[in-house]
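A short reminder: the numbers here are calculations on the coordinates, not readings from a lab. All figures in this text were calculated on a predicted structure; none of them were measured in a lab.
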Structure 1
């Protein structure tokens, strides 16, 4: 995925791509394919960077994914929008942390700990 290709995509297309990447991350994570998950993480970072570069910081378009049926998509959207919607995003991360879902509850709990310790500062 190139920056040029991302730059030519609309915001809804970027949100759709973010969602597809999140779904693929879920599959990789549940299949214990960490290398694939990491490659997808890098792709998602590029998509989020493109949204952020857009006028008015279009990462806010990811907020609609807070209701997505897939936990990976929801958690990723919350983490990537913490700076824009801190209360909503934190509530979602807290819900995932309390869900008891293997892997995701721990991931969300660590995110909350890092936020509370000041280690993770949303930008």
Structure 2
């Protein structure tokens, strides 16, 4: 039998860990658990997002084959969430494959994330 793992965290390379921690703390309603120039963390006690300083990281162009991952988030109102996240520093790429159903955004350092509606 295979050992079952519990998913506890994801780590994102970035140039400014504190800034990205503040962005995702606002998006998820998490607390900033730790933040300095080299490393930061946000979480809710169950899930944690870590941000590790990597000044050489370059965002992948979107659309394009260089994208290695993206986050999906579920919100009650996609349009309102997109407006809120843009105010926080996200950007909205021109290419939007979800039409009016969902949106692709990039965080302040270019990590892509999809803003998804509630499940029906």
Structure 3
């Protein structure tokens, strides 16, 4: 399903996440991000400056509590050698999905943020 076809998640599912997002801009996209999170996967393209975008498929386990852990796997270009995985709290991962939606609205491209990739590749450890 395309990001622009997402239906907002019901308020009872969104409410438990609200305290984690004090920023109004992120809070307004939270119902869509929860809906995307509940899909358990995202197909997108990693934009490469000066080059062609690389397609990816991200998959993750779904849970209802913000503090539960999400295991996210991302595979680039259908290549098993280009697979990565990370574990983080659901509320953190949903924050990255909010950024995906913001990026999509801005550039019409489904892609994670630079900070997500830094975490995925463990560049800040």
If P(r) over Cα pairs in 5 Å bins from 0, in percent, for residues 13-76 alone is computed and equals 4, 18, 22, 22, 19, 11, 4, 0, the structure in 1, 2, 3:
2
From which structure (1, 2, 3) was helix-only ellipticity at 222 nm (-39500 (n - 2.57) for each DSSP H run of 4 or more, over all residues; to 500) calculated, if the value obtained is -11000?
3
